Structure P
Amino acid sequence: MKAVNWGVLGAANFALQHMARAIHEADGARFHSLATGTAAKAEPFRAFAPDLKVHGSYEALLADPEVEAVYIPLPNTLHVEWTRKAMEAGKHVLTEKPIAMKAAEIDDLIALRDKTGLMATEAYMIVHHPQWKRCRELVREGAIGRILHADAAFSYDNRDDPGNIRNRPETGGGSIPDIGVYAYGSVRWVTGAEPVSLSSKIVRENDVDVFAQVIGEMEGPGGRFTYGAMTSMRLFPRQEVVFQGATGLIRMTAPFNAGLFGEAQLHMFRAGKGDHVERFPGARQYRLQVEAFGRAVREGADYPWSLEDARGTQAMIDKVFAAAG
């Protein structure tokens, strides 16, 4: 497969540590260009991609005819604007989550994707990880019976970093936009269910949510089940997702930052069968995401997370905020 030429808008630390490296290392991808108005910020990227082309503005990168796909790691409030501009420039687009701040904002992106025929979606990396593919397979084949309950927890503590964009309202900060997309979207993706009722408690600091607790019910092809979720930017780090079925239970122990938070493991408990453990130590979800995107662009291969999927999770986020008043 001919490599896809990628450009990255902005020298974000997350791009430096994860996605730009994934693009550089992925099969079928080439880290071609970076857009940054500060030349010094390009140097850490050049350290692993010495032939990198650097543009002084986002517009200049989008005007580069050699760039075929664009990765957007900008602050949350800029995602819709630059996703639209990238598509209008004829580029395929992979935009960091959340791709929008409201579900309705995604509708125009869906329409533009359909009009242009370009590949455009949210960078929701967990669906590319084999632990999540395996969890979805087990749940949907009925390995633990009909799902009766699911809960998710994701927390970290950044109270000592007030300048972080996650702590700032003007950049769309908060635990729900940052990690609620995982606590909510992962359960949606595995079960195919959507919320039918939700209640939530949200604690805010500086007009961003730093703690959110959600309880409710979801309903999908397998029926209705209870749901609970907790996200926080003020608690000791925790990651866990549990699916409880009529005949068993699945627990994911490092579901979101696999390999960083801990080894990706799937534990399945069933009556009389003990603890069945599956481990996924070598999988790199960011690289897998880039490679899947490239296959979708070059070969029209199926891609596991669409703008419609992102809209569904954002609609759930909107409901969580509304439920808290």
Structure Q
Amino acid sequence: MTAAAHRPATLEDVARVAGVSRSTASRVIAGTGFASPAARELVTAAVDQLGYVPNPAARALVRGGGGVRMVVAVLGTSAAVLEDPYVHQVVGSVARVCTPSGVGVALHWLPLDDPRGLDQLDDRSVCGVILVNTTEDLLESVPRSLRGRVVSIGVGSASVPSFDVDNGAGSEAVLRHLYATGRRRIAMVTGPRWLPCAQRPVQTYRRLMSQAGLPERVLPGDFTAARGRAAAGVALRRWPDLDAIYSISDDTALGVMAGLRDASVQVPGDVAVAGFDDIPLAGLTAPALTTASHPVGRIAAAAATALLDGRPSAPVTLFPSALVARASA
């Protein structure tokens, strides 16, 4: 028996030809839930026979818990965070995963001083929420009804799986490279103090400086080039014997190089500079920036895939970061 020629095959057609229930056919096609090997074989054969193509929105409803919209919710001090190239990369990677399933992607700002905006996302059109710049307060504000539909790029919790780069190990690789090339008076420009995942590199720096018997020289940062430029001037005034600056953001590191250039300090001859992220511009500067890799696209894609599949994720999934040695250090 085949579907009528004048209309596309439906899920009911597949179930009828396979001799299984509609729910079993749906589970096999969606790849979720239990189905016996025999049922899977029958449904697969029926799909091939009928040329059945699942409706993208219907598939998203099955996999995503009812919604046809994936939301990337970004915490920040102002809506300007939505213009961050990092956020754009996350959204683009999520869209590449969601588009084939007919799931749209929306970008949502959560104010740092009032992260309760997650309540606005608790509706049936939302199949999943990906948190960016996650804090403990934000995790605590996740509505119970959204649990199971939320993942985090950054820190997570018992009910919110985490996907992130191992920036502690990446920072260690950069710092050990600076040490191996003879640098001993190494300053660090951090990320925002309110962002938990930005504290791992600071902890790594302090541990390595302590182990090597070297002084700690830490300056606050915010991932921007402007802050890096200002930090370079502060570092030179505070520590005239400085011979290296490590920033946990390439944008900040590029600002540091600009600040050193303002002071007629040679990089890497006088002061070596290194960053973190390996953004495209890092390899095009003069000198090219030494940094550590940050697979933002893979991380965002994995987070989106976990939500679309609707399957349990490990509490923490860390992606490796590797040294990218160039001319600046």
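Nothing in this text is a laboratory measurement; each read-out follows from the coordinates by a stated rule. The structure displayed is predicted, hence computed values, not measured ones. Cβ atoms are built from the backbone, for glycine too; each structure is taken alone.
State the single structure among P, Q that was used to calculate helix-only ellipticity at 222 nm (-39500 (n - 2.57) for each DSSP H run of 4 or more, over all residues; to 500), giving -12000. Structure of origin is Q. One of P, Q was used to compute distance in nm of label points 7 Å out along Cα→Cβ at positions 172 and 316, and the answer was 1.8. Which one was it? Source structure: P.
If distance in nm of label points 7 Å out along Cα→Cβ at positions 36 and 140 is calculated from each of P, Q, which structure is the one that comes out at 4.0? That value comes from structure P. When volume of the Cα convex hull per residue in Å³ is computed for each of P, Q, the one that comes out at 155 is Q.
A value of 6.1 was computed for distance in nm of label points 7 Å out along Cα→Cβ at positions 28 and 212; which of P, Q is the source structure? Traced to structure Q. Source structure of the calculated read-out (semi-axes √(5λ) of the Cα gyration tensor in Å, for residues 76-195 alone, 32, 17, 14) within P, Q: Q. Can you tell which of P, Q yields 1.5 when distance in nm of label points 7 Å out along Cα→Cβ at positions 100 and 308 is derived from it? Only one of P, Q returns 1.5 for distance in nm of label points 7 Å out along Cα→Cβ at positions 100 and 308, namely P.
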